[in-house]
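**Q** Listed below are the structures to be examined.
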Structure I
Amino acid sequence: MSPSLWPYSTPGIPDELFEQLPGIPLTKREIRVLLVSQLRLQSNAILWDIGAGTGTIPVEVGLLCPRGQIFAIERDEEVASLIRRNCDRFSVTNVTVIEGSAPECLVDLKQAPDCVCIEGGRSIKDILQATWKRLKSGGRVVATATNFESLYAISECLSELRMRNIEVVQSALNRLETRGINQIFAALDPMFIVSGEKFE
């Protein structure tokens, strides 16, 4: 596909421009903008995106940081192929897709990250502890939670790891939608975005 599929410098690619698979969650555009802002990326950042799903974050970051390196970690082979196809759609060439389960597969990554984005995960505390060991000093972790149990696990782990500058943002977003002859505001599922920094 042509790079003109998204010719802008700002993040926030419309959801419908991404190829999707039934049952595979897509991080909505508005949430993506919040996530990317919390990463505080530099132009040559090394980002690990764990649980990359559809690949929306790798694509957005790949376009914003063409000198950066993005590693999209996804355990499902079919979903990993979807990430590659979405990178091709937007002519993003600086994303490497890693097929495997975190935290086990993280030992194979040779380059330490400047930023880590964790989009869900069954072993969130194990993933956080594993990424903490590899994260560069001054690096950032951004993790998402859709329920209080995950939020508590993330917050507890970041506290144990003595992360600094911890922030928690909860999204409450609505989109104008047309339903029949009416236009209504439809709520997006709320999400907690937790971020912190490593200083040693």
Structure II
Amino acid sequence: MSTDAAFWDRIAESYAAKPVDDPAAFDRKIAITRAQMSPDAVVLDVGCGTGSLALRLADAGREVHGLDVSKEMIRIAEGKAAAQGVENVRFHVGAFDAHFGAFADGSLDGLCAYSILHLVPDRHAALARAFRLLKPGGFFISSTVCLGRRRWLFGPLLWLMRRVGKAPRVTLLTADGLLGDIRSAGFVDVEPTDVGAEPDIAFVVARKPG
């Protein structure tokens, strides 16, 4: 993960300045996520970037945590939280792997994985870890770029961009494959949700049985 961490550190400032591609779709995703939360909810946002989602969720729960592999992304996120006077959001630097021990299994009410499952080295391990961290009945929400149906186009392009340092490691997923992976991890009520976003993005709401 160190190479990708360096990539995200390098582009953190430009990433933070870049407008959201589809603000209306992002707002709908946030509304759906907030609707899953209760006032005493503890929620983790994996791959939080500069904290845009975590900060939008802050007043819907008791604690919101953001995790990102990039220390520069987290630096920006913490600055935004301070500027907005948000006190119930905590940011963590690190990868979502076996070394991330900030939470006990069964301790989270919700886990968000926006724009991250196509970037993690081991998607199946990440989903299994998310399942373990959630309380029974906890929610899992992901928004994932799925370019697998156009592998012939994006495969060579992403390979070249990564070679020249212009892209991170990307797994070319399909929406159907992603849904199957989420179900295989043990989640139920796994269905894609239409938020009017780009066709290559799968937005999924699921739940841990409970």
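We did not get these values from a lab; they are worked out from the coordinates using the rules stated. Predicted model, so just to flag it, every value in this text is computed and none were measured. Cβ atoms are built from the backbone, for glycine too; each structure is taken alone.
**Q** State the single structure among I, II that was used to calculate helix-only ellipticity at 222 nm (-39500 (n - 2.57) for each DSSP H run of 4 or more, over all residues; to 500), giving -12500.
**A** On the way: I: -8500; II: -12500.
Corresponding structure: II.
**Q** Same structure again: A value of 9, 36, 37, 14, 3, 0 was derived for P(r) over Cα pairs in 10 Å bins from 0, in percent; which structure in I, II was it taken from? Before the final figure, lay out the partial values.
**A** Working: I: 9, 36, 37, 14, 3, 0; II: 8, 35, 41, 15, 1.
Among I, II, the structure yielding 9, 36, 37, 14, 3, 0 for P(r) over Cα pairs in 10 Å bins from 0, in percent is I.
**Q** While we're on this one: Matching task: 3.5 is the computed value of distance in nm of label points 7 Å out along Cα→Cβ at positions 12 and 132. Pick the structure from I, II.
**A** Answer by label: I.
**Q** Out of I, II, which one gives 2.2 for distance in nm of label points 7 Å out along Cα→Cβ at positions 44 and 92 as computed from the coordinates?
**A** On the way: I: 2.2; II: 0.5.
Clearly, the read-out refers to I.
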